[in-house]
Structure P
Amino acid sequence: MKSIVVLASGSGTDLQSILDAIESGYIKGAAVSAVVSNKEDAYALHRAKNHGAKPIFIDHRGKSREEHEKEIISAIEPYEPDLIVLAGYMRALTPYFVKRYEGRIINIHPALLPLFGGKGYYGERVHRAVLESGMKVSGCTVHFVTEDVDGGPIILQRCVPVLEDDTVETLKERVLEEEHRCLPEAVKMFIEGKVKFGERVV
């Protein structure tokens, strides 16, 4: 049984999509063993507890990024993670963490990378930027995590239309629906050994 550790900062709907996919049998041979959050009140921790995964809160305040990540590593190593999923985790990882788990970390981003990615592009800022750009399509991207923020090799992408009357909220909801399809599919592919980490192309 392969071990998945999820890092999440918020409500955990992307986490839920993975849990549901495992429980339905869509993803076989794997389980979410632990969920880590830097927010004590993150609903993702409740989802973890409700589905048999260990909820772990590790406060980032008053610590350097590397100090915080060393605490995360100490907490997740007993679970021997085969895959680490960033599912709405709102902190950029340092090279220290990325190098340790290189080729085993994936992230879901709410835009079609390489557009609208990198420093400053997170949460609703991404959707606002898409609307302001005049783009006619948006979507989501699952990619391997590298030291280059949002710049790792792309595993999967899904598109949604950008409508004339879209707001940040309506576009966000449409993209989120695709995230909940795209992320479990990417996890399934990884667990089944159908994707391998490469320098540019998966």
Structure Q
Amino acid sequence: MRAQRIGTELDDRYPAPPVPLDHSDAFTLLVAVLLSAQTTDKKVNEVTPRLFSIAGTPALMAAASELELLACIRHLGLAPTKARHLKAMATLLIQRHQGVVPASLEALEALPGVGHKTASVIMAQAFNVPAFPVDTHIHRLAARWGLSSGRSVVETERDLKAVFAEETWNRRHLQIIYFGREHCPARGHKIELCPICSWAHPTQQRRAQSATL
């Protein structure tokens, strides 16, 4: 089975993949993931030390001004919007959840600036609840590997959950991210040289089938 072989390849390469965003608890992870939209993890990790030094808890972030938050993250994409979301998100955590990040997908998605993918990352990596966060990169690789023909990340998430065992979801999405960065980039990708695309890509599958006829 294709998914099983891919899973074995990913487990061999990344048996215990770490979360690429620096954090110390559920709140700082939530902040980092929120900031990572349209920005590299490396860039987020460069700005969060300063941000967390002045607003490392919901109470401190809610008390800070948007300008103070913006000053810390101004080099990130969509910085003004993210600063506004950070303050509103922290304020809502205080008002609704006593300053504690909720271990609920629905409650997380109700926070400002927190979409389904971000909420899924928190459930998986902060609370160890099975989830399969899918971003545009995972969406691309799932199509390249013939695991999903979904037109949206929502459809791809559904397909990946169907082909991978639930107990693997939390590490599998991280493994795919790391594999994509090292072996399967969006541009300049050579299918025949990729450790997985070289045999799993639909075109390679068709060639293999034709060769046996």
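Every read-out reported here was derived from the displayed coordinates using simple, explicitly stated rules and does not represent laboratory data. Remember, predicted model here, so these are calculated numbers, not experimental data. Cβ atoms are built from the backbone, for glycine too; each structure is taken alone.
Work out the source of 20.6 here, i.e. which of P, Q gives that when mean count of other Cβ atoms within 10 Å over residues 9-16 is computed. Please report the intermediate quantities before stating the final value.
Working: P: 20.6; Q: 14.1.
Corresponding structure: P.
State the single structure among P, Q that was used to calculate mean projected area of the Cα convex hull in nm², giving 10.7.
Among P, Q, the structure yielding 10.7 for mean projected area of the Cα convex hull in nm² is P.
If mean count of other Cβ atoms within 10 Å over residues 17-24 comes out at 18.8 when worked out from the coordinates, which of P, Q was used?
P
Matching task: -19000 is the computed value of helix-only ellipticity at 222 nm (-39500 (n - 2.57) for each DSSP H run of 4 or more, over all residues; to 500). Pick the structure from P, Q.
Computed on structure Q.
Taking 3.2 as the value of mean projected area of the Cα convex hull in nm², for residues 89-136 alone derived from one of the structures shown (P, Q), identify that structure.
Q
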